[in-house]
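The following blocks contain the structures, represented as structure tokens.
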Structure I
Amino acid sequence: MKNRSLIQQLFPSKMDKLVAEMQRNTIHTAMEFRLNLYKMSTEFRLEVLREKYNAALMTVRALYRQQVSEFMIARLMELHQVVDTNQRSFIEVAKNKYDFARQQSGYPEIQSIYLNQIGGELNGFMNFLGIQIASFENIMNEQIKKFGS
């Protein structure tokens, strides 16, 4: 079309129109191909990044869960040690009370009431400590469920 006269350029023949249309279609097809190629390249790169960051996120989550687990286990062990210490202290107090109750053998009614009171205190205290441990374990289980989701 470059070496064509002005009249031929203003009034192209059917062949000229067909050639021009084919050139436009070829250019359009080439542009669509490049665009699709760029889209595929971009999606591939995004997928690689997603995989990379998902792997990093899983690593961070695993480390965080490990640290939380270690923290909770340490706190539970501390609680058990505190409970054990308090149980032993309370048992010593109870032993002293039982010794005192034995000295009250001359007063059987007072001795009986006092022994019942000691037994009630002992059961109440031990139950209270057991409830404290169970409550803490329930809190830990709730937190573990949150981390699992």
Structure II
Amino acid sequence: MNRKCPQTMAFSLETGDDDNAFEVIFNRQLEQIDSTELTDQQIHALHVICGPDILLASLELLDHKAVRKLVLKNGQALYEVQGNEAIYHVQLGFKDSCTCRTFIDGVIIKGRQTMCAHLLAVRIGFRLGSIETQEISLENLVTIFSGS
């Protein structure tokens, strides 16, 4: 995917009720994705909502097949994203999260942004159905997080 995004300004939301408003707007936009490719209109909307840098980085991750879903036998899932500097893990659920520095610093600690490129790649890839799934054992999951 070689996509250029028009120059517009991304939303900058503070914490509180705006977080809920962002989630509603973002989730509605994601729900509009119902094929294996994004339309120009969807790309533009995500550009406005998430910002050009995060969107382009997330699309590059998807283009490079850098996202995969790890599924335990009990059905629990975790996403693994091969980033530029390391492998990061994304968890979707009540509060989505990523193990990257950008998410921890920019989203959790400073609240300057709403998500990282890894999390956006997982959310878009999930809707596009483009994420490879791999079943793993609990032992392998422990190995992943212990760094062994």
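Any read-out appearing in this document is the output of simple, stated calculations on the displayed coordinates, not a laboratory observation. The model shown is predicted, which means the values in this text are computed figures rather than measured ones. Cβ atoms are built from the backbone, for glycine too; each structure is taken alone.
So the values come out like this:
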| quantity | calculated |
| --- | --- |
| semi-axes √(5λ) of the Cα gyration tensor in Å, for residues 45-100 alone from the coordinates reads 53, 5, 4; which among I, II | I |
| Source structure (of I, II) for helix-only ellipticity at 222 nm (-39500 (n - 2.57) for each DSSP H run of 4 or more, over all residues; to 500), computed value -12500 | II |
| Comparison of I, II by Rg/Rh (Cα atoms, Kirkwood Rh) - largest value held by | I |
| FRET efficiency 1/(1 + (r/R0)^6) of positions 61 and 93 (r between Cβ atoms, R0 = 35 Å, to 0.05) - structure with the largest value, from I, II | II |
| Value 21, calculated as relative contact order in percent (Cα under 8 Å, 6 or more apart), assigned to which of I, II | I |
| Distance in nm of label points 7 Å out along Cα→Cβ at positions 53 and 77 - structure with the largest value, from I, II | I |
| Test item: semi-axes √(5λ) of the Cα gyration tensor in Å, for residues 29-68 alone calculated as 38, 4, 4, pick one of I, II | I |
